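What follows draws every value from the coordinates through simple rules; no lab data is involved. Being a predicted model, the structure only gives us computed values, none of them experimental. Cβ atoms are built from the backbone, for glycine too; each structure is taken alone.
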Structure 1
């Protein structure tokens, strides 16, 4: 023990010494001093987020081909599969907003919808060894399950629940399943993060409404913010998370209606749109 640990401090209390013991955690210089290397807990695992509305709500026609692609990818890859609530969440949001429910309650309801989809997709992937982990133990036992199984599936909505951040506009929870799946990938330091949607990637306009929309193959967070596009195929708050990334500094959006693209994305190939953290802020 150091001298400061052996003797009481001026306030006559014993302290366990640390560099932060007498510092304000609101001080910018103190916060800057905590910028240190971060451990990657699951560096060989890949996170994929399957769109509930984009894929699962389409039934067999859109879901079964992707299930086959995931099963093939599981032969050589460890996959952590997130999924959203799809159309049911939108229905619940509509009712909840009409009833005047706060954002935190809407976030809690969205978690339940995503969990239902996780059970359905997990059932289809069960023959290939994919395990649906109960939410209450998911984070704590994830490394164990990734050692024991080729893949796991979870409801992608982050468990902010009643503590969801107030949105800048409206009352829809800003952290939905895209953001939640990314937060998990960043926390565990996974190899790649892939968003599986029903479009080829990012466009300057909605390609479903504008057939001549321009495809964007790669873009940085700052460039995307400057464009101020009216719509994005992922949670807008994902840009804020990516801007502050430490481990997973890019995400790729691919078309799940062309499921053969999945394995290329897992190999790091550009088969959709890649959104990157700015190099200057890395």
Structure 2
């Protein structure tokens, strides 16, 4: 936060310009740092003295073998790992409470609410019921290809549609720090590319940490790309893709970086197997 066949599903709308919020402007994006991160699960040390800085207004992507602790690291930044140690703060030493939008792997939609009301959930919990917010939520649902589906409840939506509702809800929050865990995993290839483009457009200028298993996705969207591996987990040196996201996936230089990233992931998997 936090399948019925449907017809007349519209394609995602243009991502040419960000949606304005007529009532609230997001604060400047923070640079965010984790220092001395430590997390133990069932006597297994996932992290030990782990540090990571998220540059202000930039997208940091994180990959690694399954089970290495990527989602746990994301939750640590979100303040959702009660047993974790370490300090997460902005460049001025301030905590991040109230400045984070978090999108988990599961869509976490409330089953008794419509798609529109799920997108508006954060605003309603804060007691915000301005008409402009409802209009923005409708526009976001249209941007993710769900125009006309605002009144559907989660049980009436496919998995990919539910994930797009969760994406719209995350974008609706307009927080300066955004944490996303496999936000496009349930989508088909074409919709996935369109949602990557949309997220890059609407989250431009935010501080974003994105966990993904897709090397090309990371290279399309990230200003920096890290691989997490080992036990306790460590971060390698970042890959710095050239140009601004979202990058053309057919770009020759990007394909070369994809090969390098796949090699890193292969090494990381071998390291993870030895550690196990």
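Computing mean count of other Cβ atoms within 10 Å over residues 128-135 for each of 1, 2, which one ends up highest?
Comparing 1, 2 by mean count of other Cβ atoms within 10 Å over residues 128-135, the maximum is at 1.
Where does the value 1.9 come from, among 1, 2, when distance in nm of label points 7 Å out along Cα→Cβ at positions 32 and 144 is the thing being computed?
Checking each candidate, the match is 2.
Given structures 1, 2, which gives the highest value for mean projected area of the Cα convex hull in nm²?
Top value of mean projected area of the Cα convex hull in nm² goes to structure 1.
1, 2: which one has distance in nm of label points 7 Å out along Cα→Cβ at positions 104 and 208, as calculated, at 2.2?
Label of the originating structure: 2.
One of 1, 2 was used to compute distance in nm of label points 7 Å out along Cα→Cβ at positions 176 and 216, and the result was 3.6. Which label is that?
Checking each candidate, the match is 2.
Matching task: 23.1 is the computed value of mean count of other Cβ atoms within 10 Å over residues 168-175. Pick the structure from 1, 2.
Structure 2 accounts for this read-out.
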